[in-house]
Structure 1
Amino acid sequence: MDVLGVIHGENCRAGVFGDVARERGHSLDEWSLAWGTPIPRPLDSYGAVIVFGGAMHADQDEHHPWLTEETLFLQRLLDLGLPTLGVCLGAQLLARAAHAPVLPAPEPELGWLPVELTAAAAGDPVLGGLPRRFDAFQWHSYTHGIPAGAVELARSPVCTQAFRLGARAWGIQFHAEITAAQVESWIAEEPDVPPPGLADETRARIAVWNTLGRGLCGDFLGVAEGVRAAA
């Protein structure tokens, strides 16, 4: 199966999700609408799409005009029923594509912070395997509303952390794909932004976190594999 990874910067890439896709025998194409280049393969050849994070905000079309195009692209994915997973900015853009508001969060979430599944997450094919409560790696100052018809699957004290839209689209606000190297690159780019000691804390936590992230990605790809097999 071919998987498309929509990225928004050189340091915001597939992380452990790419490893999981390849281990399951799939190809992963990383592509950005900001590049102004055609999608690597015809859209209908992909079995799944994962939309990753980025330093920009989901409503900054005046600074990043391609965000408008990406919103339309995500609306097409939803119309096609192509299995889609949005991560952080990707989740916000997926919510925006489904006509939910995107806006500044009540406060930024940076570092390892608590997340709790909602009752609706029980039995969810992608989020249902997570612990009911866990500390998640966060790096965002924006949030989004819950799209009409969507189900909230996880929350933090600050905002929505996960949702499912229909049977084939999910958004997660936390960075389940992240590697220690990616975190260190973000800290190097913005050393005054994260809390002190984040690099050391991440090195201590990352192995357990990557196991959780790999499981989440594997469950999402399992959904996509089932859809492709039934087609």
Structure 2
Amino acid sequence: MTSVTATVPTASVRGSRRARTLGEAFSIFARHLSPVLIMLTTVGVVAARVAVADWRWGQLFIVAIVVALQPFIEWTTHVFVLHARPRRLLGRELDLYVAKKHRRHHADPRDLDILSMPVPGLITIAAITSGVAALLGSWGDRLTLGVTVAVLVLVYEWVHFLIHTDYKPRTSAYRKLYQHHRLHHYRNENYWYGVSRRFGDQVLRTNPAKDEVPLSPTCKALLG
């Protein structure tokens, strides 16, 4: 198959998109509501976890389960929620807000102002986490779950944001994530769904070599 290089469009960019260092990127990141809420929540649950103490080795099992499930939750959410198409239901069109926002993100991947996770999405994550935590036996266990989820959400949000800035990879681990997600945006939107981790794509076979799939004409117009 003929190799077609996925390149970033050369459209003009606003000044707010020109983050070339980690400091510049974080400065823009911290101006948006969702990242601030995630950071405050992470600090809060970590502080609560330290205050409660109740440290037990078995809590590492909670951490391990969440970390193991996270790539598949990320993959499933991306495929079935973020890429959801409008549906007709009882004569009315149903189009998820997060899916509409994600389509705007694909239309202009360099627009950092529409990049953050929607607040309703954060509320949903918090509600699900709280529901699962209620099933656990102690506050130490519950807060261990809360810290793990909060840290993983923060990592996801920061990595996703950073990939869409002009900051260039300095490490091998970040370079792989960077290349992986940009292929999703600039080569073919039907592959490379992972953002903060690639394991879900590797297991579910949506992580092909770049030249194994064609350049998609609908990367920027998901309903095209």
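Among the shown structures 1, 2, from which was the value 21 of relative contact order in percent (Cα under 8 Å, 6 or more apart) calculated?
1
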### Query
Taking Kirkwood radius over Cα pairs in Å from the coordinates of each of 1, 2, which one would give 19.0?
2
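Of the structures labelled 1, 2, which one yields -17500 when helix-only ellipticity at 222 nm (-39500 (n - 2.57) for each DSSP H run of 4 or more, over all residues; to 500) is computed from its coordinates?
Working: 1: -11000; 2: -17500.
Structure 2 accounts for this read-out.
Given that FRET efficiency 1/(1 + (r/R0)^6) of positions 21 and 61 (r between Cβ atoms, R0 = 35 Å, to 0.05), derived from a single structure, equals 0.35, which label among 1, 2 identifies that structure?
It was calculated from structure 2.
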### Message
Given a value of 15.0 for mean count of other Cβ atoms within 10 Å over residues 173-180, calculated from one of 1, 2, which structure does it belong to?
### Response
2
### Query
Comparing structures 1, 2 by distance in nm of label points 7 Å out along Cα→Cβ at positions 157 and 181, which one has the largest value?
1
### Query
Thinking of 1, 2, which structure, once distance in nm of label points 7 Å out along Cα→Cβ at positions 101 and 133 is computed, gives back 3.0?
1
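Please compute distance in nm of label points 7 Å out along Cα→Cβ at positions 29 and 93 for structures 1, 2 and give me the label with the greatest value.
Numbers: 1: 1.6; 2: 3.6.
Between 1, 2, the highest calculated value is found for 2.
Coordinate-derived values only; no laboratory data. Just so we're clear, the structure is a prediction, and the values are computed from it rather than from any experiment. Cβ atoms are built from the backbone, for glycine too; each structure is taken alone.
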